[in-house]
Structure I
């Protein structure tokens, strides 16, 4: 053992330049060295387990305070760690108050303090009338601003129109993350099953809104990131905007990469999310975009609620899928079947999201990075049992599905996350993620 250090050895360490045998030396919570596997016989040998960087999930709805009965920091971050996620960035809704000014951010931080099993940062929100608050909120450490172009589902976080989005972008030099659906092309059904719901939110609504958001980014010179892109056709205006010089990027989610509309029963409201899960052919288009680099991040959009809010039909049920604990296994199951590697998955789910929000010491196994690590068995296979999930309400469309891979252990800054002792820190943008 190197004096004052811990060493983890594996024949499958997922490094920025690929997967190979290595010994990872940890000192004071950071990666001090990455040595050849045979450089030392000391430390813990993980055997056939792969060693991945801790995942960074930049799209998580924790909901505390205000809707803690839906989800809270303790349960959400415990589930995250169990799924190999070591950093989450919390969305500015559905908590009450929403994170739309500095006072609300401080309320959120006080609620999170001492509860988190992984590191947590915060998004701010851009809503009608708060453009004057954004500069101060950014200076207080949020990682950027979320905006909806369509009804958010909660009255305290109203949508902006494209003129208001551009005004918000001009108000502060920040990253804007956008729920991109064009409300003029969405027809909310009064009732109905899954087929009615999908028809009500057509791919054209995403394509139009992506084009609008990209145009706002181009005109203002700001960064825009398209959230939870589900329609493969919406990638065309995204690519066109990039070629024109717009600073625009996109993410997708495990449910869009693994589920298909053809499989969803008309009353299976556990599958409801917005935008909706689309066809298998559309899913293939998203995978091609990941392989080509047009989509750079895969994040959960973890959006849980009590089981009774998923009751009823697709018109009335809450739209959200809780998957922060399952995302790695879901994506690996599909990625492996399509010929992708663990390095690909780590790029999409760890380094890509970390780079999006400027956390250069997260999401990678390299010298100087936080020792946020995951021991992962890529060859394991198990059926999802909802009772094993740690988020507050174990409602999931993955129940009963067989997934590949198993998270065996998760380290946060070199310490094992045990699910009982919260060691997570609250992160701020201004200091590159250094805790407050």
Structure II
């Protein structure tokens, strides 16, 4: 497979300024050179140095022009895949890119599999598997914060943290192995030093697991549902957070009868926000269906924004909402605080929603919205990590490896206390090292590697 020269369209199909056909492998330059005709005075690709562009034409099997193109040459190992890479920059649109790709395939390349360019970068040692996974995280980022974290991953931040852990474990394992192999020269294992090193590794693993939990929020986002009785300002709140009028707002109770949803960015966190029908008993069959749907999305939400009406006071409907959201993370917005006459006290709110965050404000006057967004951030992130760890991205596959490494280190420390044999302690340390090796790809099985790159698009 690595001997093959691969090709694919690396840009989305559709109208645009340019489209790019990427070609990688030992035959990339000669294959494209066969179908490239430089403009008068231009050089053939085989005569070009790396990182150069040439203007010319891609031609078909009859020598007829397909498209006028700029062709870039990147020679191994200084390319994305660490192989010879040629990129054909043709005119944007479906047909020019497809016809250029067809010409490349006829010339001797094969169509790349999903993620095969990045997989070759990993196999050729230019990046490790954690950096390869960061590339897909960059592509899928929904906010600036999420992208910044993924870029740090691509720069190798997680790899460096893992390498430090591996160094600590290798040093610890060397102590154990030396006491096994050279007991007369080395003597007994220094249990105090071994315990100290093991505990240091354990603390770092715990920090990384917590940091990963927080950073994934910036990548995947959360689901927030706005709930409350009719006419408390739920739809107005949705519009205010979206900065656009998406939901219909009237003084008539029951205007919203279905789920209205969109995405917002709250302090770097992608938030899937949903406005729901007002919770109440109603004879209207359509509104009743809307209430039932509201109850469904409330059960699935990560956070519930319960809106209360400061002017109307608390009612049985508010109590029904409070009962419905028990056990969930809740932020209470006491709305319409701009009214002169207020009928909701903080004591009443705290009695109805004990232990939950409360924000007082006015959606109409845009009072309290910043505090509400801060409350969402606090509800999602509070207590997740220590300061400084939030820039580490740990996906679910890596988290599982960290957890197995943590279990093995804990087993080592327990064995140390129980006085188990040095051979057993060495096994625990070896298993921890193997688990860490899966994060960078050092000890990852081939079928797992294939599964990782299967999620990529063709051309990446």
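Rule-based calculations on the coordinates, nothing more; no lab input. Keep in mind that this is a model prediction, so the values were computed, not measured. Cβ atoms are built from the backbone, for glycine too; each structure is taken alone.
Values as computed for the structure displayed
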| read-out | value |
| --- | --- |
| Structure responsible for 4.3, with distance in nm of label points 7 Å out along Cα→Cβ at positions 21 and 405 calculated and labels I, II on offer | II |
| Ranking I, II by mean count of other Cβ atoms within 10 Å over residues 53-60, the structure that comes out highest | I |
| Comparison of I, II - label where FRET efficiency 1/(1 + (r/R0)^6) of positions 349 and 397 (r between Cβ atoms, R0 = 35 Å, to 0.05) is highest | I |
| For 16 (relative contact order in percent (Cα under 8 Å, 6 or more apart), calculated) the corresponding structure among I, II | II |
| Label whose coordinates, when FRET efficiency 1/(1 + (r/R0)^6) of positions 189 and 301 (r between Cβ atoms, R0 = 35 Å, to 0.05) is calculated, return 0.10 (choices I, II) | II |
| Read-out P(r) over Cα pairs in 20 Å bins from 0, in percent, computed value 28, 60, 12, 0, structure in I, II | I |
| With mean count of other Cβ atoms within 10 Å over residues 61-68 derived as 22.2, matching label from I, II | I |
| At a computed -7500 (helix-only ellipticity at 222 nm (-39500 (n - 2.57) for each DSSP H run of 4 or more, over all residues; to 500)), which of I, II | I |
| Highest-scoring label, criterion being distance in nm of label points 7 Å out along Cα→Cβ at positions 205 and 293, among I, II | II |
| Test item: distance in nm of label points 7 Å out along Cα→Cβ at positions 101 and 365 calculated as 5.8, pick one of I, II | II |
